[in-house]
Structure P
């Protein structure tokens, strides 16, 4: 039963919110459905006898136990929840559904369809095959000895399928198991989960029609996401403050202040960067923070990566303000000003390298502005030299981000209540598995 109205066994009576019925995440067996009804047609369930196909999940118990214990495969909070399901016992998994159903027909079983959570993850393999061809999909990515690293990014409501069902299916098929299952929490609005039926939803079209940049939302998500399965409150004020203070005023402002004088006063050409002690110390700090950003990305701690990137912006703005190349030029030290700005252009290249995975459009614009080598993290290391060689010509300078206005936000969230600031608490559980690992709901 996907949606039912009435007293829910083991879950208390159903409740209403704004005239709409609440939901239970539990899997209900037929004896527990006598007092519920469908919320739309209001008809009670009808008992029927049907034959189905099952996957013997418990046969893979030892495999799954070993899979879960592998370090780095799951966040500790997620791993503990999955282990609890494993220890409670795994029932055979029903992988068929009666028609009419939106899945794929099962050959040799008329009127039966594969359960969507059996065939949906197989789409990961099909997508890889579509991209690189069948031979490479197996040899380079999904074969047991493939050199790939497979990471699934999922919401916490589908952990059960990805951490138990899917690894068992892959092993049975002789394929590679995922190296990491990265679980994120739910996006909330006004302190509640997004819900179309409850009217708590902002659509992509509404967001775009309000004149808001998709990359503003990407920045907000990255600035709040960690490797833990914490929920992420979507709030007007924090979205505006994060984008305007960090992305526009700190990073974007530095890029403009560094590149526009190069374009206007020095023909848009890079020269050998400044090499005095303060400049060397500044560049070393950028390299140090870049190493920490790389580590944060690899650990999927996006929040930490964003914080370190913004710190580069703070250091860069401080250096630019202290060096004041505009004053040097007016005082007759054009060469010194040119070298300071060239160092800042190299720092802008570093910023572009780390911002590109989060904001691909901003990264593309910045790469075009700098007119030099493509962004490459491997070039940001102690002793690697500067990424922009002398003589590099920068292109037309533009903004990498636009501010978020109250007027645009008002079109999307005209009267939504604002919860408190984003909580930094570790949330455990609440992964809503099908009861006992059986058929699911």
Structure Q
């Protein structure tokens, strides 16, 4: 099939192929001093076919990223979730710069800590007390520790497939569990999401004092499911923790607990709360959070770092003051992408779908060559000026025009994937090493 080279992205293109020479040189350099060349496995070069997408980004603005080779892309991954307003947002940047002139960290606490805590208590239903972290793993870990201290029970439950960071209790159930004591692995068990019977069967055993779960992610909760979980936890004296690192400030200003009307005992939030600055929070009922005033230890030099705090305050206030426009946009644009993707796959007979809910989706290929189709789709989208992976995060910077172009790029790319699958030319078109799986969440 003759390829339309006019749709290639702005950047370095030779013979219809986008070039990533500087990215590849920098990768060689990084691999000499950094394991796998990255700090984050989901950003690792091996999550895409090598040489088919950028590996290093120089800068970003609005909906766009610019790589070290001068290529321009619309980013459909939102920095893995933290970008909610768009990159380089002027109001957020101004708040950071103003605080930078005052200082980012001091020898005692800043009043900004209480200001952000008060804001979270105001908007998140379960929030009475607040503590900050720097990432999701920080706050899911301390949430579980508080729950264990309060209940006196070490065993915890989580739905099969739910992700709570690199903490021991989560990693124990993955294939990347080397270095973890067997005793930790024995303290974690699972139930099936949207199956109250499977949860109650475990809770009846009597040893589980903690249920930690994402209230929603790619699968919507059935009618009454989350309230059923809430009721079962109350009945069996278990603490319910909603991991809202992803859903917080993306489903609604108060997260999925506001959206679905079910209030947990504690919740973790992060990612979108600061539009890209490193901060997370544990919020919860006062009687539980007061464990941190006793012998439950959680402390860190950078947990009160002010630049991230003012970024969170600015970001949340933007969403709070424009909540109807913000969240209707996120849901509408997310739905538009997913519906268009799925309808086109049906039209051309390609076994693929975009699964998810509103502001978050995942791309899945069910073909005989799943990894090859995914890698080729990402390559073809990059050539059309769109950076994609598995997860698709919509931001406020994704305008109607950007979404329309993304839909057209997806349709063209999916058609080419179907053609390559039928003619067995996927590896020829990739021309390099395929991507690899990071890890499975259960073993």
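We did not get these values from a lab; they are worked out from the coordinates using the rules stated. All values derive from a computational prediction rather than experimental measurement. Cβ atoms are built from the backbone, for glycine too; each structure is taken alone.
Computed values, structure above
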quantity	calculated
Structure with the greatest value (metric distance in nm of label points 7 Å out along Cα→Cβ at positions 97 and 177, set P, Q)	Q
Of the structures P, Q, the one that 6.7 was derived from, the read-out being distance in nm of label points 7 Å out along Cα→Cβ at positions 57 and 265	P
Read-out volume of the Cα convex hull per residue in Å³, computed value 183, structure in P, Q	P
With distance in nm of label points 7 Å out along Cα→Cβ at positions 145 and 313 derived as 2.7, matching label from P, Q	Q
Test item: mean count of other Cβ atoms within 10 Å over residues 65-72 calculated as 19.0, pick one of P, Q	Q
Highest-scoring label, criterion being relative contact order in percent (Cα under 8 Å, 6 or more apart), among P, Q	Q
Parent structure of the calculated result 3.3, given that distance in nm of label points 7 Å out along Cα→Cβ at positions 241 and 273 is the read-out and P, Q the choices	P
Origin of the derived value 15.5 (mean count of other Cβ atoms within 10 Å over residues 321-328; candidates P, Q)	P
